[in-house]
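Values in this text are rule-based calculations from the coordinates and carry no lab data. As the structure is a computational prediction, the values presented were derived from the model and not from experiment. Cβ atoms are built from the backbone, for glycine too; each structure is taken alone.
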Structure P
Amino acid sequence: MDYEIVTLKEKIAVGISARTSNASPDVGTVIGGLWERFFNGGIYASIPDKADERALGIYRDYAGDERAEYTAMVACATTGEPQGGEYDVCRIPAGRYARFIIHGDMVQAVAAAWQEIWQMDLPRTFQCDFEEYQDDRMENAEIHIYVGLEDIGG
């Protein structure tokens, strides 16, 4: 699977989150439920100061083991942190990322891409990986997957 190395600036992401693991039998229900609440529950529409219209699927706080728990978050990038604590906030760290560009069904293409990524020998940080949905076409979407990489060399 092809990818390119990119360097990103820090992003502030605002949304909702839950803990799960890839080994959990309800992982699909947990993550799907976040997406459902985010869009159909009016959360996306109510987040102030969006940096753009793209939705983000963020995965952080895991130990590098495919069975380990992590925090899954559905969010959007914002130009600042909202006041009041109504939403979960995360900072996507600045740094090097492998960017994969995926086209296809939003659910199936992303799941298949992650299966391949987990099999790759990348120098991952396991701090924060995320999907950036470029549009809202369910059947033929463009999704960018960013996988955090260790800073090798100086």
Structure Q
Amino acid sequence: MHKSTICLWYNHDAEEAANFYAETFPDSKVTGIHYAPSDFPDGKKGQVLLVEFTVCGIPCIGLNGGTAFRHNEAFSFQIATDDQVETDRYWNAIVDNHGEESACGWCKDKWGVSWQITPRVLTDAMAKGGAVAKRAFDAMMPMRKIDVAAIEAAVRGEAA
């Protein structure tokens, strides 16, 4: 086990979530499934308790803790994309699997985990600062899924 691991709380469906992430994102896989050795507050002996997995190389544990806690936007995975095709692929995989759209490149998967599907052209523009960052930021603000061509046009100073 890694010295530091992200632990995500699920309502008895951590294995399903981990398998979805492994199928959707590169360098992602399920690495272990651990069963409850005895009954616990929201479950029974023998049920899946912990699922070890990686998301884009980030080690995670899914804990089937039950209904006591819910995910919120205070935590999100940010996935950097290289083009519109990759942006669409990840965004659509999450949203089309009973997820929901949010604003500015954010969406939420069916388990409530938030994702930022962020094209590198946007983060590169923000890193430049000044007028370029402002144009890219202003172009992004009304978007749900990021439109790479619109961000590229904003970076060039072209009106939308």
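Table for the structure above
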| read-out | value |
| --- | --- |
| Which of P, Q leads on distance in nm of label points 7 Å out along Cα→Cβ at positions 26 and 138, largest value | Q |
| Among P, Q, which structure scores highest (criterion: distance in nm of label points 7 Å out along Cα→Cβ at positions 2 and 42) | P |
| Structure responsible for 15.8, with mean count of other Cβ atoms within 10 Å over residues 34-41 calculated and labels P, Q on offer | P |
| helix-only ellipticity at 222 nm (-39500 (n - 2.57) for each DSSP H run of 4 or more, over all residues; to 500) derived as -9500 - corresponding label from P, Q | Q |
| Comparison of P, Q by Rg/Rh (Cα atoms, Kirkwood Rh) - largest value held by | Q |
| Entry that produces 0.75 once FRET efficiency 1/(1 + (r/R0)^6) of positions 74 and 130 (r between Cβ atoms, R0 = 35 Å, to 0.05) is calculated, selected from P, Q | Q |
| Structure (P, Q) behind the derived value 18 of relative contact order in percent (Cα under 8 Å, 6 or more apart) | Q |
